[in-house]
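Readers should treat all values here as calculations from the given coordinates under stated rules, not as data from a laboratory. Computed from a predicted structure; not experimentally measured. Cβ atoms are built from the backbone, for glycine too; each structure is taken alone.
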Structure I
Amino acid sequence: MVGPSLRVSLAGLRFENPLMLASGIVGVTVPSLTRAIDSGAGSAVSKSIGLEPREGYRNPTLVATQDGGLLNAVGLSNPGARIFAEELSEVRGRHLPIIVSIFGGGPVEFSRVVDILDSQEFLAYELNLSCPHVEGVGTEIGHDPEVVASVVKAVRSRTKKPLFAKLSPNTHKIVEIARAAVASGADGLTAVNTVRAMAINVETTKPTLTHKYGGLSGDAIRSIALAKIYELYEEVKVPIIGCGGVSNWEHAVEMMLAGASAVEMGTALYQGYGVFQDVNRGIVAYMRRKKFRKVQEMVGLGH
């Protein structure tokens, strides 16, 4: 008897399973992306790539919180589009399920990044419209529906690859922003990016992060992400990639029931790359117990 299938399809793309490496934790090099895929991820999203190399903020840039979260203000460090394009060229012909996350200061900068990367062999773009701790390329863009629309339109005019708009949880306009992205050419949404947050060292009496504010990820934000996915699923009819605090199969299934067609995992990688296989096995066991044949049968069932 054939068991449940983990294969998923969204925005014209097909993946062996619904788990994706989230942008930001690893993935600044192509070998780190391939490691995630070889370890059981259905696809992998790169760290956000900008037009020029960026060093990011001084340490400390990362701190664990007492509520099961991880607070970071790395500062979008990346090698720049030209160097990353060279890395991608080295895996041409392997047909790896890689999605490239990109950022910029506006439509022109986003377009220039796409012009450099687009000839390389990867599946899609994830537009980082929502970094909560880098001025000029994050929340200033992702909190304004008109700016989001202009960025998506600009990128759409430069590529035929699918576009996923990564949305911020730090706004009450998330549905309005999602609609603007979809109307302008986005093929899907990623919900959500990290939550703007901070930590203070009680001994030094100063903010722990050099940048003071950072983005909170991990268990602490899962319920927030779930609510945003649920809301978006009822309002916008494109595939949603769930992201935020997934570290076991129950979390992944919960996001699917809320409306996610695929699920990104990032902070959970601190458990080790084996977490992808563990979660996949758990999803299959759940599907078998509930008599689901395909992942799609679960998507949105919570509604």
Structure II
Amino acid sequence: MLYCLSRDKDLTLKEAIDQYNGRIDESYELYHFNLYFLLKVAEYAVTDGKVRLAKHLPSEMDKIFTPKIYNNDLVRAINSGKVYHEFSSDKFMNKLDKDSIRRYYTEFAKKDEYKAYLKKTDCTNADHLEILLGLYKYLVKTEATYDDIEELYPVWIDDYSLVLGTVKKTLKGLPDSTNFSESYKPDYEAVTEFGQELLKQVIERDDELLEHIEPTLKNWDAERVAIIDMILLKMALCELISFPTIPTKVTLNEFVEISKLYSTDKSKDFINGILDRLMKQLKEAGKIKKEGRGLVD
């Protein structure tokens, strides 16, 4: 949103905040869509079972086949989730192509891990978890899947690792974790008290932040600094002086990591160097005040 504001002078603070909150909601929806995608591919096993049953000359695998990758306690627990059900019935119904689902399932069905799973008798929830994790890993590692999800959800590029980790945690908590959607609902403190407040302060204190940053640039002209790098410096500076519960080391490390994702190869060293100078100057001036155990250094 800060980058959008730097490019679009007609974009207001209110509009930026509304868009910020919209992206948070979209990320939460994306998490549920990943679960939906996984379950729809697993559900194709029911169709597969009917096809196998109708064969005149079934193979040994056909004879022992059951759609247990879908008919198990873990999948039932996801389907019983109230929030998940609302998403899947209201938003996802027309977002997946039936031919794509069939293709994804068919390709996964060729894998040895799935064949071994089908041959197991008296499968436990641990067995179902292992195969569902295997299916999900296969889906998200497939280039076509990545492109399909990105087309539906542009935030997929940024949220890929976050969503993957959350889906895996969800699966591992089943079937006991029936309230999984609530567990990963966007947190008010993180989204509003931190994220939204950081967005507002960086916008409203832009000139003040720049005044702090410029003297540390030495031979660099502020206008020559990459737009993303300057935005990251302002965000980090604002966090250092206005968010007393966040340790300085966390701020430094986080923004160096963010620069690796969104800026140039040299940005991480540049960001690290400028922030290091800023921290020393601010500490000497008494402008960094941290609260809480382990935060005061």
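For mean count of other Cβ atoms within 10 Å over residues 183-190, which of the structures I, II scores highest?
Numbers: I: 23.1; II: 11.9.
Top value of mean count of other Cβ atoms within 10 Å over residues 183-190, among I, II, belongs to structure I.
Here Cα Rg over 2.2 N^0.38 Å, for residues 15-102 alone has been calculated and equals 1.44, so which of I, II was it run on? Could the numbers behind the result be given before it?
Working: I: 1.17; II: 1.44.
Attributed to the structure labelled II.
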*Using the calculated result -9500 for helix-only ellipticity at 222 nm (-39500 (n - 2.57) for each DSSP H run of 4 or more, over all residues; to 500), pick out the matching structure from I, II.*
I
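For mean projected area of the Cα convex hull in nm², the calculated result is 19.4, so let me know which of I, II that is.
Label of the source structure: II.
On mean count of other Cβ atoms within 10 Å over residues 175-182, which of the structures labelled I, II is highest?
Working: I: 21.2; II: 15.5.
With respect to mean count of other Cβ atoms within 10 Å over residues 175-182, the highest-scoring structure among I, II is I.
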_Given 4.2 as the derived value for distance in nm of label points 7 Å out along Cα→Cβ at positions 63 and 87, which of the supplied structures I, II does it correspond to?_
II
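If we compute FRET efficiency 1/(1 + (r/R0)^6) of positions 79 and 279 (r between Cβ atoms, R0 = 35 Å, to 0.05) for structures I, II, which one ends up with the highest value?
Working: I: 0.75; II: 0.10.
Ranking I, II on FRET efficiency 1/(1 + (r/R0)^6) of positions 79 and 279 (r between Cβ atoms, R0 = 35 Å, to 0.05), first place is I.
Which one of I, II has mean count of other Cβ atoms within 10 Å over residues 71-78, as calculated from the coordinates, equal to 18.8? Intermediate values should be presented prior to the final figure.
On the way: I: 22.9; II: 18.8.
Structure of origin is II.
Quick one: mean count of other Cβ atoms within 10 Å over residues 39-46 came out at 20.6 when computed from one of I, II, so which one is it? Mind showing how you got there, number by number?
Working: I: 25.4; II: 20.6.
This figure was derived from II.
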